[in-house]
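K.L.:
Once you scroll down, you'll see the structures, which are given as structure tokens.
Readers should treat all values here as calculations from the given coordinates under stated rules, not as data from a laboratory. It should be emphasised that the depicted structure is a prediction, and the values quoted were computed from it without experimental measurement. Cβ atoms are built from the backbone, for glycine too; each structure is taken alone.
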Structure I
Amino acid sequence: MSTEVLSYFLKNSDCRKRLGFQIVLQCAPFLKGLKVSCVISVDAALYDGLGELFENMDISYHRLSCSEGKCLVLFYRPEKLKKYLEQPGVNALIQEYGYMDMSLDKILGRLSGRIDDFARRGIGFPHEIGVFLGYPPDDVKGFIENEGKKYLMIGYWKVYSNLAGARMVFKEYDRAKDCAVNEFLTGKSIREIAL
């Protein structure tokens with residue numbers, strides 16, 4: 001995709017079209033069913049428009065935090081995210097951070113609270129957010145244990161184990177992004193792009 005196309009859409013005066021393009025560009029692997037969720041930062045003024053974009057879809061969204069005119073938003077398919085978080089390796093990791101025997105709404109509420117707490121203290125993000133984004137638990141643990149250093153590769157996340165598997169996933173994500181963006185450029189809606 002050319003820089004001109006990116007620039008045009010990201011500077012487009014039609015806020016709804018710009019927001020749609022941002023979601024397609026940044027959440028393509030999620031929209032195409034390859035990820036359990038995705039997170040993006042949107043202008044707070046555009047947050048209320050999300051309901052219309054995802055109306056009558058199996059996609060939900062949760063505002064994780066809002067500050068300085070920006071909202072951090074998690075997009076997810078409730079049943080898929082719930083099942084993913086119940087997987088033994090994933091569940092064991094999030095339990096270490098206090099996510100025990102909770103409904104999905106309470107889990108997301110706790111994540112929001114931890115994000116706000118980390119922001120107030122100026123220490124970035126709670127690292128378990130990687131699990132919520134579908135990153136392999138071993139890579140999330142590797143990131144935490146190595147303080148973000150000593151990784152094997154950087155792609156959609158920092159890889160600490162299974163380099164070959166991560167490379168394959170990154171290629172799938174790249175293909176999904178190319179496909180979704182091309183569909184958007186031909187006039188398809190998010191509803192038509194999402195699987």
Structure II
Amino acid sequence: MFIYILLAAVVARIKGYSIKPVTRDYSLYPLFLAEAIYLFLQISVFMGQYDYIKYAGVFKSIYLYTLIVPIVVHRLYKTGIYGSMILTIGSILNKFVMSQNGGKMPVYATLSKYTGYFDESVLGTADQIHVLGNEATKFKILTDYIDVGYSILSIGDVLIHAFIFLVVYATIKANNSKSDPYSIDKKGKA
């Protein structure tokens with residue numbers, strides 16, 4: 001999910017916002033901590049350690065809950081509502097495709113096979129949600145086929161993770177719109 005934080009920073013920078021104030025914004029620290037844990041979990045999967053996969057659903061929820069902090073602190077209520085709608089649509093798409101495929105999410109791995117992220121032997125054992133996609137798979141366009149090498153995403157997953165992008169971008173924007181209380185204006189007044 002780091003890619004969405006990085007993408008938000010790049011887009012904000014292109015739009016002319018400074019990224020530096022975000023490093024002092026405590027409202028994003030829970031997200032950064034969750035991202036560090038997520039990175040540890042991703043590395044453990046690369047190393048063949050699959051014990052943590054059973055907690056992935058719980059961690060994903062906790063990760064998304066960390067986004068409530070900047071929404072409340074910076075009063076990003078519109079962003080929160082739009083993001084929640086996008087997140088809900090993504091969740092509905094994922095649940096729909098799973099319901100059409102026996103309660104499992106079909107996966108089509110390409111790049112992840114070469115990076116070592118994807119291991120077919122884990123499907124059905126440590127990972128109880130995913131199955132290998134085949135010709136009998138229904139609604140293939142909604143399955144996990146967007147392979148970025150360290151994760152395989154569905155369109156629903158992309159929408160869910162877009163919530164992260166929206167909140168981080170809005171937080172960067174909010175940090176840039178605040179005036180520095182210690183700065184002196186052109187007239188010499190604080």
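K.L.:
Relative contact order in percent (Cα under 8 Å, 6 or more apart) computed as 31: which structure among I, II?
P.N.:
This figure was derived from II.
K.L.:
May I pose another question? One of I, II was used to compute mean count of other Cβ atoms within 10 Å over residues 65-72, and the result was 18.5. Which label is that?
P.N.:
Checking each candidate, the match is II.
K.L.:
Suppose you compute Cα extents along the principal axes in Å, for residues 89-160 alone for every structure in I, II: which one lands on 30, 23, 22?
P.N.:
Answer by label: II.
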